[in-house]
Structure 1
Amino acid sequence: MEKGLLHVAAGVLAAATLGMAPVVQAQSGLPDYLQSLSGTTPPTPVDLATKNVLQLNISMFGLYESAGRTFRRNIMNKHPIILALFSGAGGRMILYRPGQPPLEAPSVPRVYQVQKSLGHSTMAISEVVLPYIGNAADKAWVAPMRAYLTEHRSALEGIDMADEPADWHANSRAVLENNIAFMEDCLTKGVITMEATQAFAKKQGPFLRVAINWAASTQVKHWMGVLDEWKKLLGPDFDKAYGASNTIYVARQNNVLFSILAQYFGPEAINERLLLIETVSFVTTPEDMLTSMVRIISDRAVGSLFFNSPRLMDYELMGGDARKTIISEMKARGKEAFLPPLVPFGSKQWPALISGGSGPASLDDLK
């Protein structure tokens, strides 16, 4: 036994001398098949103590998840919830009522998808051509454009029977015809020029504006009709409902679904009962949205309990102290810190840009 301890001590000393973590070998007497597997590299006291503390944060997420299921059940037993989710079909709206199955609204009329598809068709062409403008030697764009041209011709053949009002057909036809003419010209010449691309964009722009307007109007009118019915259905309970919409960065400003919800929830509900939840993908599941919403609501209780502020946890908790440090560090560097003004935790401001800047702010402002 003493001899074994001497061997261990010698190994530790040798490892320390070489600057390596010592390996403590297992005791002799193990079967041969374990001899090469047994043994550990013990952590230093500092590493072990630190690991034990960091484990608390790792375990926190499991506890959060477990508690979240209880919070969710309790919240949904007392409050209606309306989710407005982005989708390629103009969105989804789902109403959750206490003690009742979810109620999913009818989809936006298909004419919305027709107009959006027309707009995206021109966008797709630009994605094909932009890398190859002025690059006559690279023909990698030819095959994708030929395939897309074939699809365009099929769409054009039946455009007068597409699901849209008859007086919309002319604009839809013009979009397709302009796309086809540009692609045919590029394929005939075997090169994509900047001049041709700019001429195409200038010609197509007015028709795209019309399609965008029709799609937006269809979407808004549909969802406002749905919310008219749901507000009647909920009656006084609508005033204690929660609402949420999801968005990615590019759709955050002027978010259509959130803007519609705001008309029914009112200004006092913004950032209180009406939430805009940022995500990293266009499509978010109702389950993920509910989980996020419940966490936001439940974290407010934590803010109230520890800091006497129900909305503190809606913000980056370390942001205030980080702000002070940024200011002092910039001052030490002889510079002024560049930061936005402080906003009260309970701000009902829109969760998007609402002031400042100059220049065009809509398609109508653009020339």
Structure 2
Amino acid sequence: MDNSIKAEEKKDIGIMSLDELKEEMTKLGAPAFRAGQIFSWLHAKYAGSFDEMTNLSKDFRELLNKRYEIRRPSILKELISEKDGTRKYLLRLYDGNVIESVLMKYEHGNSVCISSQAGCRMGCGFCASTLNGLERNLSFYEMAGQIYTIAAHTKEKISNVVIMGSGEPLDNYKNLKGFIELVSDKNGMNLGRRNITVSTCGIVPKIYELADEGYAITLAISLHSPTDELRRQIMPIARKYSIKELMDAAAYYYGKTGRRITFEYTLIKDFNDSDKCAMELMKLINGLKQKNVMCHVNLIPVNAVKERKFEHSKPPFIQNFKNILERYQINVTIRREMGSDINAACGQLRKSYIDEGEQGKVL
């Protein structure tokens, strides 16, 4: 499968750095300062078209439109939760692929969960994102463009970004790096890197590589089982990297960045929600704590996916699991079920769109 983005006649202006834009302006015979204006329109003001760039002349905008294109995702569907105001978006990419993003509102600010790939090849047994396989990687501008599209549509300020939607970010490593550098650029969105969270199912070599980048972003590791035996049943990546290797990588990441490690743990009825599993998880986390690694466990009641047989753990089991971990001084929370009335879990909206062959109208 070719995961690269096909070259088009028009150049993709969104992936150009400020220096590259200056080179393009020189080729067009335009002054270099136009590059800064265009960069600001794209990445600070979230322009989706050249017509929005009102401090550029009409003739120059027409020239830009002939030579370049802005491949910002467009909205096909918007679902708004009546429970908590969470907004889920089905977005269309320039080549017709569709992805999902979610806007979640908290007291501390607005957070957007974005996708890093159209589909996913990791094959996790409880996730809808992987059911149709991987179509392709997203460019770093397409990743950032999800934030821009939502911010422009809602007129809401985005203060936190979570790369936890469809796809495995570390499987699209080059564009992940480009995304982090783009959204933290002071000439653009200027998002603090400490406000960026990357979620991974555990591609161990890439965790080490990310630690060495010096970004100091938050790392969330999808653990979901406390033993290799259980983890291999629901996560194919566990057949390649053991939990010990994953814990060693987590310790290395903390040592390099000083950023607390979050372990995501999806609770599945009669599979990984027993007292025994809680005690095994406690041993893993305490093993890291003994190495002075700060950790946090985020318990996630599994989302029902019709193609899967996994069931939601009952509330008493969830609370009991949490109580056991807290008894051993482990920092643990139960994730709020944001947007539960609009199927805000990863991949569900995209899956139904693909299966039903829906034709969406761009908002």
Structure 3
Amino acid sequence: MPRMSEILRIRPQAGAPGSLIVIDCQGFDTSDYATCEVLFGETPGRIVSASPERVLVTVPDDATERDRPTDVQLVSSGKASARAPFCIAKRLAENLHPVANPAYDPETDAIFTTISGARGKKVEVSVWRIGADGKATPFLDNIMNPTGLAFDRDGTLYITSRHDGILYRISPFREVVPFAENLGIATGLAIDRAGNLFVGDRQGVIYRVTPLGDVTPHARLEASLAAYHLAFSPDGNLYVTAPTTAGTREAVYRVTPTGKVERWHVGLGRPQGLAFDQAGNAYVCASLDGLRGVVKITPDGRDAELFIAGTRLVGLAFDGKGAAILASNHEIYRVSVGVIGYDPSRA
């Protein structure tokens, strides 16, 4: 008689619907593959591969999304393992087109994201607001190809446009005011402790924009096929991802306050959006060892592990309450992971 299977670990322990995860186990009877199941609550996931010690399975698209962990079980020949917790990200909005990090407003608990669209193509509503109640409402319709979003210390929202190379400031009355121009294909956006804004031109330049709107080149990197993604760490340095053609050996770059560029961590596949927690750990939307999601990198840049599973993720932010806000190229998700993000404007 086959022994009862046991789940030893789920890697990672959180993920979005449709993502691929790894279950380390023992005693999982795979002699009759047709009887093997992985249940998320009562919903089966699609098993990609299975052995007595390891199962690769996708989180079902129709699994219950809720604010508490879901029970996961291995089932084979009618025998079920003990339950293990797994956090499934809750879908907040869909039919969007983010291309960078969403922006979280701690004053209102609202999330801002985009329908960026094809370059040069105007959409009916380009910036959306997701309120604390989870309802998505139109916010702006007069910025073409909005890309990077960030709030400053005063709660003012700034948005880059990769169409016209302008950094816009949004007034409390939703007036769209050009703040800095001639920023190339303006993509990533980050704000430091002093209120300086940094804009990534994916053609190879990171610009520094002072609180008065003065623009100077700050650093130069290799051009990106997609976008620059920027974030500040508690160490005061600017960190950058820029997807290229390097496959699974792409880097996260560190840019010092003087503009010196160095490779900080190498070994990711198509790294995109990134954020930091208060301890200095980096979280990057990327692939690692064949799995896609949010990769956590230690403050020294040496160790990396998949922290949240998710396909097509392009950006993330933390809400200040322990949850991660995830942006795929069509949806916005929220999942509780017990991480408090680092926000330079409030440090």
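What follows draws every value from the coordinates through simple rules; no lab data is involved. What you are looking at is a predicted structure, and each value in this text was computed from that prediction instead of being measured. Cβ atoms are built from the backbone, for glycine too; each structure is taken alone.
With mean count of other Cβ atoms within 10 Å over residues 41-48 derived from the coordinates and found to be 19.4, which of 1, 2, 3 does the value describe? Each step should come with its number before you reach the end.
Working: 1: 10.0; 2: 19.4; 3: 15.2.
Here the read-out was taken from 2.
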Which structure, out of 1, 2, 3, was helix-only ellipticity at 222 nm (-39500 (n - 2.57) for each DSSP H run of 4 or more, over all residues; to 500) derived from, given a value of 0? 3
For which of the structures 1, 2, 3 does the calculation of P(r) over Cα pairs in 20 Å bins from 0, in percent return 19, 36, 29, 14, 2? 1
